[in-house]
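The numbers here are math on the coordinates, done by the rules we state, and not lab data. Quick caveat, the model's predicted, so the values are computed rather than measured. Cβ atoms are built from the backbone, for glycine too; each structure is taken alone.
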Structure I
Amino acid sequence: MRKSLSEKELKFISKLELKKKYFFTRDDIRDNFNSVNEMNVYLHRLKKKERIVKLNRKKYFLIPIKAVNSKWTEHPYIIIDEVMDGKDYCIAGKAAAYYHKLIEQVPAEFDVYNKRLHKKITIFHARINFKKKRKLPKNEKKSIYSHSFNIAIKEEAKRWS
C-alpha cells in the first residue's frame with residue numbers, strides 16, 4: 001500500500017500536531033469529516049499506513065510526522081494510562097519494582113491490575129498484561145513527562161523484587 005498521506009489525512013494530522021494532541025479520540029477529529037463512515041475509512045487507511053495506533057475502542061495514538069519510517073515509541077506508563085483512560089488501574093509487578101529502584105533490570109512486560117480488562121497486548125514493543133482484580137494493590141499517582149499514572153506503592157512493589 002502507498003505510504004504517502006492524502007491531503008485530507010495531512011490536514012487533520014497537522015491540526016492534531018499543532019495542538020500537540022498525540023492521543024486523540026474519534027470525537028476530537030469528527031469535525032474534519034462529512035460522515036462517520038468517511039471518518040472510519042480514513043482511520044482505517046491511517047492504521048494500514050502505520051500513522052496511527054489504536055489503543056482502545058475510542059482512543060488512538062498519532063505517530064508524529066517527524067517520525068522516520070513511521071517508527072516511534074512512547075513511554076509504556078503513559079500508554080497504559082491512556083489505554084485505561086486514567087482510572088481504575090494500577091501498574092504493578094516488575095515494572096513497579098523497577099520504578100521504585102528495587103530491581104535494576106528494565107522490565108519487558110508490564111503488569112496492570114484493573115477492574116474490567118483481562119488480556120495481553122503489545123504496543124510499541126511493550127508487552128502489557130492486563131489482569132482483572134476486584135481489589136487493586138495500594139497505589140499512588142506519579143508523573144513522567146508531565147503525564148500522570150498510577151503505580152503500586154513501594155511496599156507493594158517489594159513483593160516482586
Structure II
Amino acid sequence: MNSIKDRNFVDHDLKGVDFEETKFVDCKFAKSQFKFTGFKNCIFFNCDFSNALLDSTSFTKCRFEDCKLNWINFKDCSLSACIFQHCLLEGCSFNCDLSGMDLTHVNFEKAIFDYCKLKGTSFTDSNTTGVSFQNCQISQTILDLEGFIQFGLSKGFKLNN
C-alpha cells in the first residue's frame with residue numbers, strides 16, 4: 001500500500017486522478033475540488049476534507065478514521081462499501097446509497113439525508129442531533145437508543161415522559 005503523509009492539498013483541484021490502495025495520513029483536503037476523481041481501497045487517517053467539492057467522485061471500499069468531513073455535499077459522489085469511524089460529518093448532505101455502510105461513532109449533527117438508501121447501515125454511537133432523514137429507504141438500519149430517539153425527533157415525534 002502506498003502512503004502519503006502530511007500532504008497539504010488545501011484549495012487544490014484534483015481532477016481526473018485515481019488513487020488505489022493508498023493510505024493518507026494527516027493530509028489536508030479542505031476546500032479542494034475533486035472532479036472525476038476515484039479512490040479505491042484507500043485509508044484516510046486524521047485527514048481534513050471540510051468544505052471540499054466532490055463532483056463525480058467515487059470512494060470504493062475506503063476507510064475513514066478520525067477524519068473531518070464537515071459541510072460536504074455528497075450528492076454527486078459515489079460511496080460504496082466505505083467505513084467511517086470517529087469522524088466529523090457535521091452539516092453534510094447525502095443523496096446516495098449508503099446501504100450496509102459502517103458509520104459508527106460519527107458526528108452527523110445537522111446533516112441531511114435525502115432520498116438515501118440506508119438498508120443495514122450502522123449509525124451505532126453516532127450523533128444524529130438535528131439530522132433530517134427525508135424520503136429515505138430505511139430497512140434494518142442500526143441505531144443505538146439515543147440515535148433512535150434523535151431519529152424520532154427528526155421525524156416530528158415528541159418524547160412523552
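Ranked by mean count of other Cβ atoms within 10 Å over residues 20-27, structures I, II are led by II, which has the greatest value.
Each of I, II could give helix-only ellipticity at 222 nm (-39500 (n - 2.57) for each DSSP H run of 4 or more, over all residues; to 500), but the derived value -7500 comes from I. Name the one structure among I, II that mean count of other Cβ atoms within 10 Å over residues 52-59 of 15.2 was derived from. This figure was derived from I. Calculated for structures I, II, Cα Rg over 2.2 N^0.38 Å is largest in I. Comparing relative contact order in percent (Cα under 8 Å, 6 or more apart) across structures I, II, the highest figure comes from I. If distance in nm of label points 7 Å out along Cα→Cβ at positions 12 and 36 computes to 1.4, which of I, II did it come from? Working through the options, I get structure I. FRET efficiency 1/(1 + (r/R0)^6) of positions 108 and 148 (r between Cβ atoms, R0 = 25 Å, to 0.05) was computed and gave 0.95; which structure, I, II, did it come from? It was calculated from structure II.
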